[in-house]
Structure I
Amino acid sequence: MVDVFTEININRPVSQVSEYAADPDHAPEWYVNIHSAEWITPKPLKVGSQIAFKAKFLGRELAYVYEIIEFIPGSKLVMKTANGPFPMETIYTWHAIDQNHTRMTLRNKGNPSGFSRMFSPFMSSIMKRANMKDLKKIKDMLEK
């Protein structure tokens, strides 16, 4: 089981951070490894929405579909792979530190299978580094 938790403080209001981060169309902009996001279900984002992502991780091309299983705008987003090589749940939360500062958390939980199982002993540290890069990138983008 992989369970990786990362967080960062962003100098922007919670509404701005959460609206940007929760929009799958923005994922390729701030996730280093995600190359595309394509809506399978109609917009807007809601419980049951499905988005197909293409990414590169550990040198391999990955294609997977996330389904939104919980969405509280401005507070929490939970997505789970509906299919793909690595069963995964991704959780974002946003908490207002004050009026202009937000703490964003990113948590990934899952059970590596197939190819990913070989890297299982190292998966948590690899994912934690990747998640921190992503959070630093979204922070830099939103604070400009």
Structure II
Amino acid sequence: MENTQNQPNELPEDVQQLVTKLFELARTEGAEAAATLGAYIDQGVDVNLRNQEGNTLLMLAAYNGATEVLEALIARGADVNELNERGQSPLAGAIFKREDLVIEQLILAGADPLAGHPTAVDCAKMFGREDLLTRFGAGE
């Protein structure tokens, strides 16, 4: 009898190359990356696709300051509060990376400052971001 069972994490090489390309686009700032990734999503790629660490395309864009990509993802319904496997939110990650434009985009898109561990409020406290604490209603 032939063993046709696939390894649980093995993808065909062409699929793996596409997935790698998608996550690289999510990390890349610029209109071209945003348009290309947006086109893949428009053709059926899950806007909340996750990598092996549980990071969504939006999390990677936020963490890397890719504001145009972030805008394209938000416009296509990406979940701005989706936590990665470590329980981190995109908003907390943006505060940690000091990505002010990303922080603004996420807030305007409805990101929850109390989501995840540490929360965005915790990160704002840690980095002395009184402006954000006031905005979150968490000022001292």
Structure III
Amino acid sequence: MAIPAFVLNGPNLNRLGKREPAIYGSTTLDEIAARCVAAGKRHDLDVTFRQSNHEGVLVDWIHEAADTGVGGIILNAGAYTHTSVALHDAIRAVGLPVIEVHLSNVHAREAFRHHSYISPAAAGVILGFGAASYELAIDALAGLIRR
């Protein structure tokens, strides 16, 4: 039986494919979702893929993951990465493995993007590989879940 896994996405990621393609690429969020579902199947993970522009909704989904037996979470918190103590606390509160993911290399960008409130609560961080960052995160999460 497949293990449930969540892939959660924060603000403005619904604009992928249109938003600053020189930074984020031309792949849409729907295309990334399909790639994540396919990668999950290779690892016997049942991937649920979601996006919200609202911080509290992301917190609710993290809680839902713990309450419904999800094995782990991949989180691209977008700009909330750099501002959200609430997401940090939610991750700590649920005790699930979380992989932080970013399309771009945030450390090669503006200084305000260099700090993450998510990283100290995450099991690991994958960034800078564009849409492939998500597939790498699925591989990593599957390994963590199986340990």
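Coordinate-derived values only; no laboratory data. Note that the structure is predicted; figures quoted are calculated from it, not measured. Cβ atoms are built from the backbone, for glycine too; each structure is taken alone.
Some observations on this one:
- For distance in nm of label points 7 Å out along Cα→Cβ at positions 74 and 90 computed as 0.8, the structure of I, II, III it came from: II
- Comparison of I, II, III - label where relative contact order in percent (Cα under 8 Å, 6 or more apart) is highest: I
- Which entry (I, II, III) yields the derived value -8000 for helix-only ellipticity at 222 nm (-39500 (n - 2.57) for each DSSP H run of 4 or more, over all residues; to 500): I
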